[in-house]
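Read through the structures below before going on.
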Structure P
Amino acid sequence: MRVDQSLIQKLAESFEVPFTDILLIALNVCGVNSDLPHQRIRFKFKPFSYHLPFYFGIPNNIAISPFRIVGDSLILDGEKMGDIFAAEDDTCDAVYLRKNNHELCFNSHSRSLCRGCKFCFGLQTPKDRETIKAKSDVDLFFENLERRYGKDFFANLSEIALVTGCFNSADRLISHLRDIYECATRRRFDGEMYYLGTEIVTREQLAAVCHMRFRYTFALETLSRRTEILRLSKANYSIGGIMKIMECANELGVITAYSYIVGLEKFCGLRKEFLAINQLLTGFPVFNIFQPHTTDAHFLRCKGADDITFYLEARRFFEEIIDNDSIVPRRWQNYRSLWYTTYKGKDLQDETI
């Protein structure tokens, strides 16, 4: 994949997209080379072309990538593009913070228990094996967080997110969400509960969580390759069925969106389907750039998705067909986004990490 500063500048002028956004899209698409031995790494990156840092989790030691980490520098074309901080193995920690410590991502259910979707990078590390099931375990874990971050930690959170691992039972999932919510509210948490997945699908299940100021991102991922790529429990939901779930969520006051992986299919032929589902959005979708971590995974990319232009066309396409101007990308939420500094030509103002 050919990416250099000259191409980025040319694309910035052609698409009227900031240089920084194209640089960061390219970094997510291409991966990076470094002296670290890990298959996937995470780090904070402060580009010279923008005043704030961004966080990344990307494939490492990708031979064809034009990007290289040397010491604390990200190098492209032999030139330093910005500063790298704390590059390390991307383990799936039980908990990590986003939004400048105002969002708690709680991976209480191990990511490596979630199997079946071909695009997923299933980590199997000691940290990832930590599973926090019982309410007493949640309570003890939160108690330790208070010791670490202070008694006002939960009062200062705007959101708690549960985003990894298939529970294989809506009842188990809802019970666990209740445990998290009750343990957090006892500690003066007054923010939103966020769930990304597919296991809450009926009015009764939605009604059981809507009192939590619930935000639900349905893991849509692909429209045209569902049976080919997704695990059976996800693939079984038709687009019409997903829309019914979103309609029901809207009626109950649940903030509703979907997640979608950019690079698995040609989106332009799916305008009608996207227009229909986008009418139900009350939150901004999570558009993730597809990241292949193995040789086999590279073959999941659709034709043309190894070209940076594909992702800029996707950015323009989704800006055009999302006509709800009250929702914008939450850039601290998504480390593999199509948007970093602007959306529809306007500056994004929220936190970046």
Structure Q
Amino acid sequence: MHNNKLIILLKSFERREMTRFLEFSHSPYFNKHEGVQALIAYLSTIFPDFSERRCHREVIFRELFPGQPHVQSQLALLFTYASRLAEQFLAIEQLEEEPQNQELLLLRRLRARQQYKRYEKALKAAEEQARQAAFRDSNWYYHKYQLATEADYFYTLTAERRTDSSLEQKQLALDHFYLAEKLRDACEMEVRSHILKLHYAHPLAEWAVQEVERELETYSQEPAIAMYYRLYRMISEGETTRYFEARQALEDYQAFLPAPELKAIYNYLQNYCIQQINKGEEAFLKEIFRLYQAQLDHELLLESGHLSEWHYKNIVTTALRLQEMQWVQQFIEAFREKLPPEVRDNAYRFNLAS
């Protein structure tokens, strides 16, 4: 049963997650089935060794039902229940990482119960949290839209005759979310259309660009919109002036964008530099080096705390071409321990000899 869908899912768990799942399975609120608890307890005991020797159906059945004749349907049912419980566990774990969604769910439940005083207090707290949020990406605009929607519901339900801007704020947040998402997707469509030779129908992309240009000063205050507008211009037009505008936008808005988006943005800029270098524009070698340095400073090239050997090699190669000898020597030594353990020594020696 080592290829059972539950086992396959548990193989993706870290030890901490497996321990939490075991605790979760013993919570009577979520699971009262003692057989499921016993199965998960056994799987936690052998974790992470889900080999056939430890997970054969007969081995597991004997652990769970000692002295009883083997009934495969009985075991299969436990695996089905445990698999559903694992999916529920993952959903709740994800919700724990998204407090803003917890706020929205609470608001909806309070509204349904007509707990308006508590609702209004919770709504104000959520709105204040949103105002203080560090990032201003499209997810933030969407969250603002959801909160404004709740505020408008509250205004409608309480039927108070007072000035209320929630409907206007709802539409503004929706517009900002749409523009940020439209421009971000338009950037990726432009890239894929060139690489994969695909044609994408996105007639409103140019409208989004024109809308931003119509109120450029206003939208310059919206980091995600302004950033992707500059990127789209760079990718679609290819002019070097557009690259420098996009790079400046990144410097201006970097603090307001989360790491996953920053990684994608840097990737767009790097690809542009590579294209220019391939055309013989050697000045862009310095540009890509500058981008590498910025990503290292903000730890954007690390995955699970490690720098891939390919990034390591590319950075060394770029620095050597620029005759940055002192810098590259320091880099090779400083990031040696950041390399994945399985390739660390070979990658270090190879680049040291370069």
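So helix-only ellipticity at 222 nm (-39500 (n - 2.57) for each DSSP H run of 4 or more, over all residues; to 500), computed for just one structure, reads -8500; which one of P, Q is that? Before the final figure, lay out each step's value.
Working: P: -8500; Q: -23500.
Answer by label: P.
For distance in nm of label points 7 Å out along Cα→Cβ at positions 31 and 143, the calculated result is 3.1, so let me know which of P, Q that is.
Q
In terms of relative contact order in percent (Cα under 8 Å, 6 or more apart), which of structures P, Q is highest?
On the way: P: 17; Q: 9.
Evaluating relative contact order in percent (Cα under 8 Å, 6 or more apart) on every structure, the highest lands on P.
If FRET efficiency 1/(1 + (r/R0)^6) of positions 23 and 311 (r between Cβ atoms, R0 = 35 Å, to 0.05) is calculated from each of P, Q, which structure is the one that comes out at 0.40?
Here the read-out was taken from Q.
Among P, Q, considering only volume of the Cα convex hull per residue in Å³, which has the greatest calculated value?
Details: P: 132; Q: 208.
Top value of volume of the Cα convex hull per residue in Å³, among P, Q, belongs to structure Q.
Laboratory data are not the source of any read-out in this text; all were calculated from the coordinates shown. What you see is a predicted model; the values in this text were computed from it and never measured. Cβ atoms are built from the backbone, for glycine too; each structure is taken alone.
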